[in-house]
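Each structure below is given as structure tokens.
Every number in this text was worked out from the coordinates using simple rules, so none of it is lab data. Just so we're clear, the structure is a prediction, and the values are computed from it rather than from any experiment. Cβ atoms are built from the backbone, for glycine too; each structure is taken alone.
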Structure I
Amino acid sequence: MDKLIIEGGQPLHGTVRISGAKNAALPLLAATLLAPGWHTLHNVPDLRDTRTMLKLLEILGAKWERSGKTIRINTDKMTGVEAPYELVKTMRASVLVLGPLLSRSGFARVSLPGGCAIGARPINYHLKGFEKLGVTTRLEQGYVEASVTGRMQGATIFFDTPSVTGTENVLMASVVSTGETIIKNAAKEPEVGNLIDMLNAMGAAIEGKDTDRLTVHGVERLQATESTIIPDRIETGTYLIAVVATGGMVTITDCNPTHLPALTEKLLLCGADITVADQAMTVSCPEVGSKSRCRLRSIDITTLPFPGFPTDLQAQFMALMVQGDGVSIIHETIFENRFMHVAELKRMGADITIEGTRAVVRGIGSDKLCGAPVMATDLRASASLVIAGLAATGTTEVSRIYHLERGYEQMVEKLQGLGARIRKVSE
């Protein structure tokens, strides 16, 4: 098993390119099942999760080939309708094949999802949405079995809470249906918009992109298409936070600054300098004494659906607030178990108290965070520990980094390119 060795205290300088978004690539890969033919997807990141989804598509009968960041997928032959536990247990997004399989084959058997242990994340929104469309669902021995006779029927579906994967799955199920489907309180995340663009390019008729009310006019069939994965806003945010935590100046390219309104505002309030261009962001910190560190002001955040502060950047921001000059209140409203990184940050000297869904972070300054052996518990927790290790004095060892490799493409190499003293070794 691999681990990271980080020698902290080194400001970051240079340029880093952002990869395609993992959370956009996975639903777009699943959407290729909706229509036969050769689909072409550009800017696909090479990650553990995208490789898992491609393996699942193979099991279902698809063939694919990769050339750099472009993947071509042929879905002419659909020979399978089951997503087995062995794959789904490692990646919750595997459940996204439910909608396409129902639309294409009328039947699907998908294992209940796994992935990061950050909360229950039930798929009841998916199933209730399917049932509104005329689908019969049942749970049996850890699997969801769903079936429909003929085409699904348009319906009005309301989500009590915006669900990204729920919105995506219902969208993919409803595009080839009869009548009109309206999804109320739909998720507005950019990744959902990326999927809508692809589905419309395939011949779907979806209105309301970037709003919480989506209208789907059912069509008889779809065709293969060509689409591009949007830049990864969570990777972008992770590097923004890393620079503020360590000091220096970095230009982040091939990103979309409009996808991070809440984080940008919070970092400016912390004391960072950020310059925004069309597809680039330059972040720096005013020099303090001999260290290129920001005079970090402690800021409160509350995680919310887009355009609010992303839950996927909460752990990274907490690693930053450990170095603040006051008290920061971090309120997690999306997942009930997303503070598991706190115990590891405390091993490095952080002063954090958990109060239900809130974490109270008392800043200890930039010179009191100390390197230590820590263990990653989930994908974004891994990134927070890397950021803490980069900012700390001494050596930090991060184990169980397979979580990190699920969602960050070539993170070690990218950080090395910015001057970080980080390397991967085998335990």
Structure II
Amino acid sequence: MNKAKLSSKFWIALTIFSLVGQVAWVVENMYFNVFIYKMFHASAADISAMVSASAIAATLTTILIGALSDKIGKRKIFICSGYILWGISIWSFSLIQIDVIEKWIPLSVSAATIGVSLVIIMDCVMTFFGSAANDACFNAWLTDVTDDTNRGAAEGINSMMPLVAILVVFGGFMSFDLNQATSWAIIYRSIGTVVFLLGILGIFLIKDVPVDTSLNQNYFGNIFYGFRPSVIKKNTIFYMVLIAFATFCISIQIFMPYLILYYNVSLQMDNYVLIMAPAVIVAAIVTALYGRIYDKYGFKIAVMPAVITLMLGYVLLYFYRTTTMVFVGSLFMMSGYLMGMAVFGAMLRDYTPENRAGMFQGLRIVGQVLVPGIVGPWIGSQVLRNAEMIVNEDGTSSFIPNENIFLAAFIAACVIWLVLAVIFNLIKKTKEIK
């Protein structure tokens, strides 16, 4: 099969929209946890609640807006307007500060408690705009534009961006003192402004792909289409891959909300940014190239090394605490994580029914965000329930994440192999029938 050629304009749009979107998600997924931990002394339960609430908001938004974009047959309007509003909502976090809260609430109420609640609420608001723009419509657009001859390559670029975004955020803000509210204000305003401006740029950069809307006019039918038993039966491989993907992401979400805190607080790595930057760069390059393995050799050959690499990273991070071995463990963990994201993402796009990419993005978010966002952080919080505590300068106490989060993540990753065995058998039977 000849490989379909994608325009340079497509690759530019894919790169910058994916990167900036992931920068925003990095701030939410990794830095909101640090923000409420350092500014409001949040507990592991608070962090778990925030991640879960955001996951629910992301899923509902993606299902509703994805189905709406299928009905209308346009993605661009949702992508551009969503990025603009997403940027504004990120900027608003700069206003959530202890001294601001204390001016507006009675002294009998804890400003820290109010702060945690405000962050969780605004996180859901921000997630609505971000998921509408990125999860629902940008990803549907990416499915519309690509086909099975170039999807792995495109997904490799798309899936490497979370790591590149980590590098951008770490490098861009490594000099900031995250114990100071002014530092957080600058971070939120800077990223919010960039996301806002990209939404405007998208008006000139993104081009809608024609979508056949004749089958998608029943909006409420679109919302529940992917949950129908007949649809599940007809697309069995898609749903089994979704289950495997959910298990994969549960493993990730067990430790990810606590990763920076583990480096910074548990391992006392004040220079963890410099240590992690090379690991991030190497993992990103590996991921960008790895999508081509999927295009050339298929799902089975591509997915197994990804899961093995991830699990090896867990083993090293669990057993070692020296700088060198933490670097090596993080390299394997990050590489396996992004390799797996690329492979699972491409496989789901390949098995997404034609002209229904929007509504099926909601199902993808169920597997990638909702279930992992609830189950993973809950497991992590239970693992850290009896973690060592430290007393802060103001007399409050905070927990110290430990290496057991990687052990729990490893156990969850073992389950992936059971689901993969079922998928491999289904693919084999499908080929035999053909």
Structure III
Amino acid sequence: MATKANYSPDFEKALEVGRPPNILSLFPNSKALIVSGKYIDRGMIKKGKAMTIAANARSSFVIQGVLKAAQKANAAIIIEIAKSEGGANAYCAINFWNMAKYVDSMCNELGITIPVAIHADHYGIKGDKDIEAARTEIPSMFDAGITSIAIDASHLPDDKNLLANIELNKYIPEWSGLETEVGEIKGKEGLSTAQEALFLIQGLNANNIFPDWIALNNGTTHGIEASDAGIQLELTAEIHKALEKYNMSGAQHGTSGNNSDRLRAIASTTHTTKANVATALQMIAWGLEVNDYGNAILDDDKNFIKVKNEGVTEEMWAEMVAYADSKGIKGGDYKKLNLPFENKLVGQAKDIRDRMAKRVEAFVYNLLVDVFNAKGTAPLVIEEIISKGSCDPGPKAAQVEDPAEWTEEKILEKAKSIDSYKGPEGDFDD
């Protein structure tokens, strides 16, 4: 059932001037305030010591719960999907090409009046073949409503990472939010260094590319956190300080396994404004037992624990477990159940669907208000949009590096002096 919204004059003005051209073209009659990721970052900076959720939309229940939590908290947010989750070989029903449609529809249906960015996360580049495909695929994603993107060539050596970012930037609209990454997310292995981060950001700056966020391998992992080591605060703060000249914000990946105190510290002691949450939201929607920061709890046999009368029905959970067993799926790989079960899950009774989304809503509301300090950031973003009178607030930084010192030849030469360990080989995709 649609919710009757109260659209304020400021909201109406922001709706008029703040939506990017792709969103205006796709949804000309919409009341959903879908904006560039740049504005979400600016809102967190304006509040200070705040970051917001970048919720991985692995299911429609996650999107619904996150939007309702953000509305209640009056917080600007990001809805995202990663390439592994929602790219050409997706394991989720939500993908790069339908995510904006889901968000727009739900915002209108639910009367959502907070600003939302649609982010293509971890757009992975692992070689020349990916770069070639990206030349067509990235524009197609913006055609479908993406308003922010993370170019993740962190799998490559430092020089190739930088060169891939430079090459692909021409396919990204100037108004779009932009994230870059140094150091593949691998937990305690292959940690990022200030030297690597500076090399990437200086090279981009020299080429008139000014990312809004940088993601690091700062000790965390994707999926289910196996230990309580998690985010390394001092390393994160050290790298962010080294980049202060370039007005960079941090994007924190792999938050699901980190406790609330550590996440509060990330928001209050570093320049992080974006916090990715994926696995926790999936597990919570399904009705699994989690600890207070969303990490799934396993029984003595390393199996998930289903909370009775929470999330999916007991019969549905039994079917999901049986399917996983038949495919040899265990632990974090339960994420692969999203695609084959989405239609089954939306076919459950309304009270079951509602409780799935409600469980996500409660968890995300607590994160936004009590952990991330994002409460009340929606009006700050709206103020910024009205002040700029445009869908593009412009870059936070200016060119300070000499382009002549960052030609391809000099990039290759400079990279030889970087002392870095990339960690073990393997598949570390989200």
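Numbers for the structure displayed
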{"item": "Given -9000 for helix-only ellipticity at 222 nm (-39500 (n - 2.57) for each DSSP H run of 4 or more, over all residues; to 500), calculated: source structure among I, II, III", "result": "I"}
{"item": "If distance in nm of label points 7 Å out along Cα→Cβ at positions 71 and 335 is computed and equals 4.7, the structure in I, II, III", "result": "II"}
{"item": "Structure (I, II, III) behind the derived value 24 of relative contact order in percent (Cα under 8 Å, 6 or more apart)", "result": "III"}
